[in-house]
Structure P
Amino acid sequence: MTKSMPQSLRRAVHSVLLLAACTCGIAVHAADCSTPEKAGGDMSEGVYQDTQAAMELLSKQKYAEAIEKLVKIADKGTDYEKAVVNYNLGFAYSSKNDMPSAVKAFAKALSYKALPRSQSEQLQYNLGQLYIVTSQFDDGIKTLQDYIANACGKVPAEAHIFLANALSEKKRYQEALPQIDLALSKSKEPKELWVQMKLAIAYEMKDYKACADALVSLIALVPNKPEYWRQLSSMFYEMKQDAESVAALALAERQGFVDKPNEIKNLYSIYMTMELPLKAGLLMQEAMEKNRIPADETNLSSLADAWINAREVTRAETVLTKLAGISEKGDYYFKLGAMYGDDERWQESQEMLKKAIEKGGLKRTGEAWMRLAVAQYGMKNTQAAVASLQKAVGYDETRKQAGEWLRHLSSQVAAGETPAADATTS
């Protein structure tokens with residue numbers, strides 16, 4: 001999971017919220033409190049006529065004229081009249097996409113506390129949204145928290161999302177996360193963008209358990225998005241749940257989501273780290289067969305290592321023989337010789353190890369001489385084993401072990417003893 005993920009998700013959420021706030025009407029919802037709702041006040045004929053005329057201008061998209069007419073009467077009459085006029089003035093400004101002015105008008109309408117309860121609650125909700133989309137996050141948080149805490153009507157799930165967005169902008173992640181959970185609990189079907197918000201906030205908090213839960217939900221919603229599978233694997237890895245991490249990637253690979261070279265190699269490395277070399281080998285082999293990664297020396301070498309660790313001798317032999325023929329170094333002959341030696345195929349081990357030493361460029365030349373001595377001793381050729389050990393003594397990585405065994409074999413040769421057929425380096 002990248003560090004940029006939370007920021008990009010917030011930008012996406014912000015754009016969705018802006019669209020919602022710009023297109024919302026001032027719909028009235030039914031109250032459900034036990035106390036009966038009071039009716040609105042009366043309006044004078046003049047204020048009523050001017051307001052109606054302004055709304056007609058607004059319907060004809062004559063925004064400037066409508067606003068001018070409403071501004072003239074915005075501070076006249078009773079509190080109820082001023083509340084209604086400023087309410088409609090805010091709507092006129094929002095129709096013109098003048099959100100800062102709309103915010104001021106709506107806030108002024110609410111300040112008179114004269115509107116009917118349901119209308120006042122809806123306006124408070126809309127005002128909270130507008131505060132947020134105009135980046136007035138503190139005012140938006142306060143307004144929405146008051147609305148959610150005191151609304152008599154049903155609080156929509158979107159209100160919690162707006163509040164969560166504002167809280168996350170202020171880095172108040174601990175408060176934001178429960179709001180998203182409330183929104184999700186109120187929704188019949190979880191919305192992908194909301195769960196993405198939860199993921200982003202949980203990631204900021206380094207709450208990898210919550211991240212994993214969010215990703216499981218996202219996968220359930222959109223199972224064909226590869227990034228969710230990869231991120232889930234990363235979260236399990238962060239929690240040191242290696243088996244779950246591998247399982248998530250394996251499921252993604254099974255569905256064809258792991259198809260890029262770096263993704264394939266990453267999964268290969270995880271399999272090898274988890275000591276699952278057979279899975280690693282099958283993954284690399286299939287990837288090369290389907291041309292997802294090139295069958296070059298590097299990838300073939302990785303494949304060979306997987307087969308060796310999985311004790312798939314025949315498969316490893318095929319790949320290593322191919323590599324030995326194309327490489328300028330003797331390392332692949334060395335691996336063949338070591339593999340044959342581990343299988344006590346002494347003659348073949350000797351042949352490969354001699355080729356490895358002859359070709360040169362080995363990473364562990366001392367070990368090659370040491371293993372050659374083991375093969376020769378296994379073939380009951382003690383004198384050849386002694387000669388190979390004398391070579392192995394010249395390398396730091398094998399000097400001590402070779403020296404100890406050399407002294408033991410030299411005493412055997414001097415005494416004329418015959419080596420046992422199952423001799424080892426131990």
Structure Q
Amino acid sequence: MRGKVLLVGDSLEVKLLRDTLKDRKVEVLWFSKKEFNKDFLIQKLIDVVVFELSYEETSKPEIVNEFLGVGYFYLIFLAEKAELEKAVEFIKRGAHDFKLLSTPIEILEKVILYGLEERKVFWEEEVFLTQNPRMFQILKMLEEVAQSKVPVLLVGESGTGKELLAKFIHFKSSRRKGPYIAINCAALPETLLESELFGYEKGAFSGANFRKKGKIELADGGTLLLDEITEMNFNLQSKLLRVLQEGEVDKLGGYHPVKVDVRIVSTTNKDIEKEVTEGRFRKDLYYRINVITVKIPPLRERKEDIEFLSKYFLEKFSELYKKEIDDFSSSAWHFLRTYEFPGNVRELKNMIERAVITTKSRFIEVENLIDPFSFESASGTKVDKIESKNEKFEEEELKIKPLFELEKEAILKALKLCQGNKSKAAELLGITVRTLRNKLKLYQEQGILKI
């Protein structure tokens with residue numbers, strides 16, 4: 001899939017461009033100026049927009065804001081003639097390019113294909129998609145921030161897409177050709193995290209039979225993502241502070257520090273200011289990593305994204321599993337629009353993948369969306385009774401499944417056996433530390449467990 005290009009214009013040049021792109025097997029949508037409505041961009045997943053301006057419109061660079069207000073895509077403007085100063089203003093406001101219609105068709109084609117390649121970064125595996133105006137503003141700000149070297153702190157609940165935004169920053173920066181290295185600070189015990197981050201020299205400790213570069217050194221010239229940085233202990237926090245202050249890393253067993261040029265992006269799902277106030281996170285390090293702080297809104301505060309992302313995941317997984325599915329039933333849509341999604345976009349994605357796999361009809365029903373092993377939602381809210389035949393919803397309290405109780409008992413037993421060590425307990429249970437922490441947090445919020 002090469003992506004979708006939207007062409008808007010009436011000139012022969014635009015129509016020729018349309019035919020040329022189709023010959024290159026690019027999916028092209030074309031509208032005349034009279035037919036086009038910007039609301040179309042809200043409904044479709046478009047990668048590149050090419051818009052032909054009249055001469056009068058070339059003196060109105062605020063048109064850029066109208067486009068960026070309804071979607072996030074690679075934006076190119078074409079015009080028969082334009083003043084240089086006005087064309088530059090379009091670029092400054094956020095357009096990616098401005099070309100004259102007299103530009104050779106080969107060059108216009110290359111500009112569009114380049115835009116598709118840029119967008120391809122986000123389509124290869126995971127995509128940060130949104131129709132939320134607040135998220136549009138965040139993406140635009142991060143694109144500007146990416147041009148600098150300043151540290152960025154991304155704050156938000158699990159599943160909101162913090163890691164995707166970290167990648168977005170990297171690939172939008174001048175460091176895009178450098179390494180992108182990520183490390184989960186919550187997934188590794190203290191001693192292992194130190195050696196993974198800072199590396200070690202041969203003979204630094206028993207078993208160190210060779211010299212190893214740490215993640216910080218490996219990220220030299222690129223970007224380092226410190227996922228869940230608030231899980232890092234005080235000793236490592238002070239060592240990381242030196243990296244940020246001096247631009248050098250001290251290896252375990254090393255005699256001399258190693259100079260590094262690294263862009264640090266950190267994430268956390270905790271209230272980091274509270275962590276600082278209560279003495280669990282260094283204040284000086286906090287001030288270093290939060291030069292730019294971005295708070296990612298949860299999915300429940302981005303209602304317009306629920307329907308948008310549901311359609312995207314349905315299309316993606318239908319193609320992946322070779323299923324012919326037309327849509328969600330009206331009761332399934334009701335469920336999706338009213339559910340709180342405590343697991344955010346990650347939960348929505350998993351829910352729809354499961355639905356696509358389990359459905360046997362051309363419409364997704366509510367029973368396909370709900371986890372068959374537990375009818376109680378992850379937030380503890382009661383799920384409505386399913387009547388898929390006549391697509392009605394009747395509220396009914398459902399008892400907690402025995403599986404839920406067994407899960408809780410297994411977690412508590414593992415913590416007891418491991419003397420409260422969450423990393424060891426997670427390993428014993430065969431789950432990640434993050435999953436374990438989320439489960440414990442959930443039990444606290446529900447009043448089921450006091451920790």
Structure R
Amino acid sequence: MKTPLALLTEFLRFPSISTQPEHAPDLEACAEWLHALLSEIGLAATVYPTPGSPVVVAGSPHDPAKRTVLIYGHYDVQPPEPLEGWATPPFEPRIEDGRIYARGAADNKGQILAHILGVAETLREKGSLPVNVIFLIEGEEEIGSPNLAEFLTEHRSDLTCDLVAISDTAMAPGNRPALTYALRGIAALEVIVRGPARDLHSGLFGGALANPATVVARLIASLHDDEGHVRIPGFYDAVRTLAGWERDAAANLEAVSGGDEAIKHLAGVTELVGEKGFTTIERIGARPTAEVNGIGGGYQGAGTKTVLPSHAFAKLTFRLVADQDPAVILNAAEEYLRSQTPPGVLLEIITGHSGSAYQSDPNSPDGLAARKALEGAFGAEPLLLRDGGSIPILASIKEILGVDSYLLGLANPDSRIHSPDENMVVENFLGGIRMNRILLEELASIS
């Protein structure tokens with residue numbers, strides 16, 4: 001077998017971009033490459049077609065006396081644009097200063113390959129695995145996994161497991177090992193305010209009718225009070241109170257990461273604002289939010305054009321925490337926005353994608369095993385993180401397979417995922433191989 005870095009370089013050369021239909025052949029070729037590798041290391045592998053990109057499943061011989069671990073990952077990647085931001089072509093990997101640069105290096109090819117090679121090393125050295133292993137590797141994560149829930153349902157009996165291990169999250173600041181135990185959910189909607197039948201002269205009609213752009217601005221301003229709380233009735237009803245150990249974990253993360261100053265530097269701002277009563281670390285990982293992602297209406301060109309726009313819009317997303325139902329939040333948001341809309345305009349609301357938040361217990365036996373694996377691989381006690389982002393498929397895994405997922409971060413915090421010059425620290429990749437081997441041993445010891 002080729003060296004780990006040689007295999008990673010080969011894997012990264014596939015332009016497996018799921019959002020662009022012209023790359024369907026590249027996605028299929030990448031799936032077949034995974035099938036060949038998984039078969040070569042001694043697993044029974046199958047490529048399953050879906051209405052979109054193929055799903056690759058591979059497993060070790062099933063021993064009913066052993067626990068079963070499902071390892072999830074994805075082989076699709078984000079588009080590489082803007083291409084001018086890359087120092088070298090995005091699908092021609094380069095290794096420089098201890099990092100490998102290519103689209104997909106840290107999201108998620110480096111991580112899932114580390115798990116595969118960890119299993120390969122154990123099989124080569126010992127001839128068998130301490131647990132049953134199933135790999136589930138999809139090609140549509142970057143477009144919201146539209147076909148995976150149905151696949152999980154159809155193949156539930158073949159995917160029966162005791163837990164799921166995922167490495168699609170990052171290390172902690174300073175490239176310290178981390179177990180992410182919670183991810184926020186998401187609910188998206190677009191607000192369109194319609195007024196006159198066409199843009200009107202602002203001198204002839206100004207002061208006589210509702211301006212859709214002004215109405216949108218007022219609707220957005222009404223979402224929060226002066227202390228940063230979301231004003232939608234019922235928004236916080238299902239939100240869990242943070243446990244003492246969670247606040248301690250957040251404080252520990254703040255202490256080792258540089259806290260607010262580090263976040264300001266990363267964001268390129270001079271001040272941080274948000275919901276009163278919580279630290280910044282808590283707000284971005286453990287509290288729900290209402291955010292404006294886009295706003296527009298009227299003339300957008302150079303100079304001035306004196307019109308009252310016929311319509312205006314805003315695009316909103318709500319980041320949600322455990323127990324908040326996206327459908328309930330979207331309904332509450334629509335009712336609230338309609339209650340705030342003045343006469344003289346029509347309000348149209350278009351709901352977008354949504355996904356539930358996910359939370360597991362880092363202090364459970366499996367959570368402790370994951371923490372031991374990270375510490376053994378990287379030589380430091382892992383931090384416990386709540387990530388502000390979303391992996392909506394985790395809720396489907398919990399609902400359909402009935403098991404918890406544990407998120408063992410391997411990507412360096414400055415990996416530039418989704419951006420030009422995406423990269424992965426080579427030692428993180430190699431450490432992921434070690435981590436997989438320790439993880440399987442630790443999980444096998446749990447009765």
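Once Kirkwood radius over Cα pairs in Å is calculated for every structure in P, Q, R, which label goes with the largest value?
Once Kirkwood radius over Cα pairs in Å is worked out for each structure, P has the highest.
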- Tell me which of P, Q, R gives -13000 when you compute helix-only ellipticity at 222 nm (-39500 (n - 2.57) for each DSSP H run of 4 or more, over all residues; to 500). Q
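We did not get these values from a lab; they are worked out from the coordinates using the rules stated. This is a predicted model, so every value here is computed, not measured.
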